[in-house]
Structure I
Amino acid sequence: MSAQVGIIMGSQSDLRIMQDAADVLKELKIEFEITVVSAHRTPERMFDYAKSAASRGLKVIIAGAGGAAHLPGMVASLTPLPVVGVPIKSSNSIDGWDSVLSILQMPNGVPVATVALDAAKNAGILAAQIIGSSNAEILQRIVDFKEQLKVKVMESVEEMKKKK
C-alpha cells in the first residue's frame with residue numbers, strides 16, 4: 001500500500017516534534033512518508049512535493065515548521081489536498097507565537113488546519129480522521145483509539161479514588 005499521509009518539516013531538527021505524528025499514524029496502521037522540505041532553503045523541492053502529492057496518492061499533508069513557518073501555507077497554496085499545520089517552537093522562535101500565527105492566519109481560499117504548538121500527535125490523529133471519513137476500516141480504528149483514551153481517563157479516576 002502506498003503512503004496516504006505526507007509528513008514534512010522545514011528542518012531535520014523538527015523531527016523531535018514531528019515523530020509524534022508518525023507514531024500515531026503507525027499505531028492506526030496508516031501508511032505515511034516523512035521527509036524534510038524547506039520552504040525557504042529548497043523552494044523548488046517544496047513546489048514539486050506539493051504539486052505531485054495528490055497524483056502520488058497522498059490524501060493529507062502534515063507540515064511542521066518553526067519560526068516564520070511558511071511551509072504549511074505555501075504547500076496549501078500549491079495542492080488541492082488538506083494540509084494540517086504544526087507550529088513548532090524552534091530555537092529562533094518568539095516563544096512559538098510567530099509559528100502559530102504564521103500558520104493560523106491564512107488568507108481566504110488557502111486554508112490550513114492548525115493544531116496547537118508542538119502538537120504533531122494531534123495532527124496525525126486529525127489526518128487519520130480525515131482519511132477515516134471515507135474509509136470505514138480507518139474510521140473504526142479511530143473509534144477504538146478514542147475509546148482507549150476514555151479507558152485511560154477512567155482508570156486514572158479509579159486510581160485517584162484509591163489514594164483517598
Structure II
Amino acid sequence: MLSHFHYMARYNRWMNQRIHECCASLSDEERKRDMGAFFRSIHGTLNHLLLADRVWMGRFTQRPFEIESLDQELYADFSILWTERKEEDARILEWVNSLSSETLARELVYTSIVGSQTRRYPFWFALAHFFNHQTHHRGQVTTLLSQQGIDPGVTDLIGLPELMER
C-alpha cells in the first residue's frame with residue numbers, strides 16, 4: 001500500500017504540472033471566467049484543489065489549516081497560485097515518502113468542515129480519498145480546458161512517465 005501512495009503523490013505532482021502549464025496559456029480573464037463548474041472557473045477549481053490539499057494535509061499532520069469556506073480564494077494571482085501549488089506538491093511527496101505501514105493502519109479522527117461532525121476513518125482510506133479528490137477536480141479542469149480548445153493530453157495514472165519509461 002505504501003508503494004501505491006508513493007505513485008499517487010508523484011502522479012499528483014505530474015498532473016498538476018501539466019494542468020498548470022495548459023492553464024498558463026490562457027489569459028487571466030479566461031481562467032477566471034465562470035463556466036458553470038462546481039467552483040465556477042478554472043481558477044476557482046485550482047484554488048479549491050490547493051485549499052483542500054492543505055486542509056487534508058493539516059488533518060494528516062495534525063497541523064490544522066483553517067479556512068472560511070471550501071470555495072475560498074487563496075491566491076488571486078495565477079503565478080502565486082502556481083508557485084504555492086508546486087511547493088505543496090513537494091510537501092505532499094516528502095510527507096508520503098515518510099509514511100510507514102503503522103501510520104496507514106492508524107485511525108484518522110477530525111472534525112468535518114461540512115456539518116462540523118467528528119469523522120473517523122482508517123488513515124489509509126482517508127489518504128486514498130485525498131488523492132481521489134485531486135483526480136476528481138483535475139478532471140473538471142481538463143473539461144474546462146477542452147471547452148477552451150486546449151487538449152491536456154493523457155491524464156491517466158497509467159501514463160505516468162516514470163512508468164512508461166520502464
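Please treat every number below as a calculation from the coordinates, not as lab data. Fair warning: this is a prediction, and the values are worked out from it, not measured in the lab.
Points to keep in mind about this one:
- Source structure of the calculated read-out (helix-only ellipticity at 222 nm (-39500 (n - 2.57) for each DSSP H run of 4 or more, over all residues; to 500), -20000) within I, II: II.
- Which of I, II leads on relative contact order in percent (Cα under 8 Å, 6 or more apart), largest value: II
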